[in-house]
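Read through the structures below before going on.
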Structure 1
Amino acid sequence: MKLNAREIESFLNNPNPDVKAVLIYGPDHGLVHERARVLLSRHTGDMSDPFLVAELSAKDIRDDPARLADESQSQSLTGGDRAVWVRDVTDSLAGSFASLIKAGDFLNLIVAEAGDLSPRSKLRKVFETSSCGAAMGCYLDDSRTIEAMAAKSMAECGVEISPDALKFLSRQLGNDRLTSRQEIDKLVLFAGVGGRLELSDVEMALGDSAVHTIEGVIYAAMEGDAPGLDYAFQGALAAGVSAVGLLRATQLHVQRLHLVLAKLNAGMPMDAAVRELRPPVFFKFKQRFLRQCQRWNEELAVGAMSLLLEGEARCKSSGIPVNATCHLSLMKICTAARKLR
């Protein structure tokens, strides 16, 4: 069966006992891994127990084709529900999984992790068309899912976070779930159980890493700093931020800039217009943001937004080099900004 976005959380919380093999795939490798661990923990009770969870790589199966079937039939030496966790699966193993799932006589739950797979993927079809199989996609978080995930994680750890701090945090986190979890864990340790995080706390805890990733890209582009944009763009990718995530973060920045510019044209003083932004502009960038308000105008901001939306749309076309396309969109904005100096 094919699980849609609304069905995935329900399945993870209460797995269908008729499903014996699950494929978890997608471009968000952190979320793929996180969901695999949730499913394995729920099935076995303790996924760290080597007698309950057998870990295999795709290479293990290629080197020994019978290994997958053998592990699927092996009983736990200590009792309990057992699972087989297969990592880095690709379409080349579709035949192995098809044979196993078609036979349908395996004892243990199979959880397979894969990267991004197209709708035409043979591996996806094996799991999606089977009555005892299921497939779930894991796609990069957008700002709403990032904010919801951060709020839920904080609540589960007994940490309160102010609305402004939560909005700021969601802007700074990248699109990869694993990287986001690491930053949230850092904040939980910073606050302590029962603690509360204000905007200043989050800025202090995450400011340095954020400056050199998302905000570094945005401000270099909006200020016409081409060398700085190249450096920050590569650094952001290395830090786990997706190229599309950078485009979306820049879209939000341009929206905020456009809002301030509209208020300026309506007669509001610049400092007052900027102060009304929520979340507030990160203090390390406030003077630079004010300079952008002086250089840009509403018409140019609308043009920049069009470039960003066009770039994101192109990235959704098959066969398009995503990183290069996003970089080109940002560089076009950078070129326009350089003329405003």
Structure 2
Amino acid sequence: MPRRLDTTFRIPGPPRSETTRTEGGRLRPLSAAEALERREAVERAAEAGDPEARVELARRLLSEATHWTHSRRARRLLDRVLDDPSARMSKVRARALYLKGLTLLRGQGVPRDLEAGACAVEEAAWAGVTEAEVDAARLARLGLGRTVSLEDALYWWRLAAAAGNLEAQRETGRAYRDGLGTAVDFVQAARWLGLAAEKGDSAAQYESALLQLRRDNPDRDPAAARRWMKEAALSGNVDAQHRLGLFYWSGTGGSVNLRLAVRWLTRAAEGENARAAATLAGLFLTGNVFELNRLHAWILLQRAKALGDPTADATAAGLKDLLDPRERSEGRKLLKRCPDTKSLLEALLPKNWKR
């Protein structure tokens, strides 16, 4: 039995009814006392033989702790549901089968068995368990416990997406965009990515923006691209923050606004985005936004290089000979004093450009 669990497949989270309570027409999180009371109620119902309570208790045991005693207790609870004649062909049995499949895929409480786990998950997916449909798609795409099939993966993604699963909507959009298991279809890609984006998924918002910029997209819409890129940037996506800064700098999808360009590039660089740091270095080199300052550009290129930008090293090497040894020494000292990019930018950006 493996010492570490395979976390490719995660135990699903609790239903909303287990973590919230309606009060005054609004949902609020359960207090610690209420959560304990709910847990004790599930324990009592499971002991009394309620199949749904047994499945929920097993899910809690599998997700809250990875100790083998909890995992084995969860397996016993699931086996009781699966062996219960009254639970056959029911949704609760399908959920129990799904959780049992996950324990086999993860090696949680039992030796890892990809084929048996994949079989159990797919059977639960055929019974209509949305989370199982998502994992069945993942199994088909990765070829775990079965042969790789992008067509099967898309089949399961679409079923889960139609049920409202956010991850499945995003992956369905990607499949249509990239032609994975189907012909490329930008209309379908925009539809499914848009559904996930409207729910606040920052990855889908970012990819919706990129889709609207593709030159081979007949419905290309730079204004929509800027709108989605801003949504993703506001959600904290640093790649989107970098791109949005470039949009404001170049005027893509709207007007040029250099102050907003610097604001978003700075925010992305503070999030340790290498390309944003390199872009700010370029603004010091061109002199058309900041005053020309080769030392500041060199310092930011060194930081971009450390963050993984593949082109920063070559550009920094070209600047090196334009700086005297004293300047390079000052730059290295500043980099050492400012291990995070936020403090580095505080030292480098002109005061009139700081947020």
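Between structures 1, 2, the calculation of distance in nm of label points 7 Å out along Cα→Cβ at positions 42 and 234 yields its largest number for 1. One of 1, 2 was used to compute distance in nm of label points 7 Å out along Cα→Cβ at positions 26 and 90, and the result was 2.3. Which label is that? For distance in nm of label points 7 Å out along Cα→Cβ at positions 26 and 90, the value 2.3 is produced by structure 1.
When log10 I(q)/I(0) by the Debye sum over Cα atoms at q = 0.11 Å⁻¹ is computed across structures 1, 2, the figure -0.92 traces back to 2. Relative contact order in percent (Cα under 8 Å, 6 or more apart) computed as 7: which structure among 1, 2? Answer by label: 2. For the read-out helix-only ellipticity at 222 nm (-39500 (n - 2.57) for each DSSP H run of 4 or more, over all residues; to 500), a value of -18500 was computed from one structure; give its label from 1, 2. The structure behind it is 1. With FRET efficiency 1/(1 + (r/R0)^6) of positions 34 and 218 (r between Cβ atoms, R0 = 30 Å, to 0.05) derived from the coordinates and found to be 0.65, which of 1, 2 does the value describe? Computed on structure 1. The value 0.65 for FRET efficiency 1/(1 + (r/R0)^6) of positions 58 and 178 (r between Cβ atoms, R0 = 41 Å, to 0.05) was derived from one model only; which of 1, 2 is it? The read-out was computed on structure 2.
Quick note: the coordinates plus some simple rules give every number you see, no bench work behind them. None of these values were measured; they are calculated from a predicted model. Cβ atoms are built from the backbone, for glycine too; each structure is taken alone.
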